[in-house]
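**Student:** Given below, in the form of structure tokens, are the structures.
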Structure I
Amino acid sequence: MKVTRLSDARPRPRRVAVGTFDGVHLGHREVIRGADTVLTFDPHPTTVIRPGAAPKLLTDPGRKAQLIASLGVAELVVIEFDAAFAARSAQEFVGDVLVGALGATHVSVGENFRFGHRARGDAALLEADDRFETRVVQLLEIDGEVVSSSHIRGLVLGGAIEYAGQLLGDPFTLSGEVIHGDERGRELGYPTANLVPDPRYVTPAHGVYAARATTAAGETVPAAVSIGVRPTFVTGRGELIEAYLLDFSGDLYGSQLEIAFLKRLRGEKRFDSVDALVAQMALDVEDARSVYGRART
């Protein structure tokens, strides 16, 4: 998939899906269906328009691009969203961006999509424009709830990682650089790759998870992942993501690690002894291996 900044785009007949698409969940995928081009925004518009209300995101730009590419889209066009762009009227967005810059022949949006200065543009404005065909996709409901990025954020924050993955269409995934920790896991027989949560993105609730880990070299292995503050020990450290990669040996320090969360195994707890913690870790590892195996079948 080609990734293009809006300023570098050249008009051609395009079938364009437009949206923020944080998470690229099942509802987003219906909007994108049939499009050869996806038009999105970076950063998230709320970070510019109402910084104090900006949500923690489900996907970083790289993950979003990866998911959109998996849907068969040929081109991702990224609007570098800033105050000047936010000041454009809805009519300017249609005329200058959709028609002028992209040459859209078809435009697909969700029914709640808003655009232009003060969000005055909506699906009805697009439908009234005869320079392109407009497809308006109704909000998707599952189990009586609208599938939305905000709803899925709440699920992830609450630890309902399996259900979040069902609504996303793929496991919730995060990535980061592996850092040096206290090496306590190594002392206990379970060396971990440690990531510091990025405050811009959603981190699952504290607890232990079965996961799929993918190294920068492309090796994918099962993992048991702990998120929290390690209450059994007094470390003085903040929240940390600790991933024990099963059936793996190698130096990951300084490299990128991707973690796809499959199931929450248990909540975070304080153990009365190190021996009790190690015994529980052994059970967690076997549970993680079992979950990973079922996910592959």
Structure II
Amino acid sequence: MDPLDSYSRTVSSVAAAVAPHVASLRIGSGAGSAVVFADDGLLLTNAHVVGAVHDGVAAFTDGTESRFDVVGRDPLSDLAVLRARGATPTAVILGDADELVVGQLVVAVGNPLGLAGSVTAGVVSGLGRSLPVRAGRAVRVIEDVIQTDAALNPGNSGGALADASAKVIGINTAVAGVGLGMAVPVNATTRRIIGALLAEGRVRRGYLGLVGMPAPLPAPVAERTGQSSGLRLVEVIPGSPADRAGLHTGDLVLSAGRKPVTDAQGIQRQLFSEAIGTTLPITVLRNGAMVDVITVPTELVAT
């Protein structure tokens, strides 16, 4: 008789498929995890894991070790790309976090507390979260983060969050509290960030200074616009381009650049280098009326 139930079989299958492709990173006195995402030795991890260092050592569960160089890092998304100097396992299969639903099974694989190849499982607890992070005196917000109750501990950062088919749909980024973990989603925006890091070592980003959460639209507005949700602004950073343009906390964003906005990605995907210094019209619902606001994103500069 098979001693494993369906849930256990799924988790163990995902663990067996993903764990060999997740590295334990040794970076000076720090540690973390990384995921092989391309067969030519490219790894994906968190920007905060590598910090300001330029190289380190990646170790895999089969005993393989390789020194790596940091190709580029993007603090806004908390992503960094590494290139191994030696052989690595083959790449994981990347999925699409935009297809996730709340309650879906996910499996986290990483190296918490230096324990290589550790596996925890849970569910997607929330989608479209915002995660404030501090870099020196600057406070940034990582948008559209996946919230999970899969147990995460120091060292898990940079590791894989996989779905039941063993596709990696997130990069674990932080422990926000007891029973609360966060992961950067793997989606079209992530792939664009990776491409920029490979090409230039950094991502030039437009900056508005908004923090938002998905929210349903009132029925009459939904019928008029043809969309069921928008982005509720929960914070507008004082002195930011959004603040100067006249956006307010509580505004419900309907569109940006004349394109529908239903979550944070609806704005973030428009804030790459070509948006810097150009006008970006944003339509919001405010006190029951539609209001057009003209914003001009500035370049996000690390301080």
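Rule-based calculations on the coordinates, nothing more; no lab input. Just so it is clear, the model here is predicted, and its values are computed rather than measured. Cβ atoms are built from the backbone, for glycine too; each structure is taken alone.
**Student:** Please state which of the structures I, II yields 66 when percent of Cα pairs over 14 Å apart, for residues 21-100 alone is computed from it.
**Tutor:** Value 66 for percent of Cα pairs over 14 Å apart, for residues 21-100 alone corresponds to I out of I, II.
**Student:** Something else now. Which of I, II yields 1.01 for Rg/Rh (Cα atoms, Kirkwood Rh), for residues 125-172 alone, as computed?
**Tutor:** Label of the source structure: II.
**Student:** Quick check on the output: 22.5 is mean count of other Cβ atoms within 10 Å over residues 29-36, derived from one of I, II. Which one produced it?
**Tutor:** Working through the options, I get structure II.
**Student:** Using FRET efficiency 1/(1 + (r/R0)^6) of positions 45 and 277 (r between Cβ atoms, R0 = 35 Å, to 0.05) as the calculated read-out, with 0.20 as its value, let me know the right label among I, II.
**Tutor:** I
**Student:** By the measure mean count of other Cβ atoms within 10 Å over residues 37-44, tell me the structure among I, II with the highest figure.
**Tutor:** Largest calculated value belongs to I.
**Student:** When distance in nm of label points 7 Å out along Cα→Cβ at positions 85 and 197 is compared over structures I, II, which one is greatest?
**Tutor:** Comparing I, II by distance in nm of label points 7 Å out along Cα→Cβ at positions 85 and 197, the maximum is at I.
**Student:** I've got another one for you. Using the calculated result 19.9 for Kirkwood radius over Cα pairs in Å, pick out the matching structure from I, II.
**Tutor:** II
**Student:** Let me ask something else about it. One of I, II was used to compute distance in nm of label points 7 Å out along Cα→Cβ at positions 53 and 269, and the answer was 3.5. Which one was it?
**Tutor:** Comparing all candidates, it corresponds to II.
**Student:** Hey, Rg and Dmax of the Cα atoms in Å, for residues 165-220 alone derived from one of I, II reads 13.1, 39; which structure?
**Tutor:** Attributed to the structure labelled I.
**Student:** Of structures I, II, which gives -7000 when helix-only ellipticity at 222 nm (-39500 (n - 2.57) for each DSSP H run of 4 or more, over all residues; to 500) is computed from the coordinates?
**Tutor:** Derived from I, not from the others.
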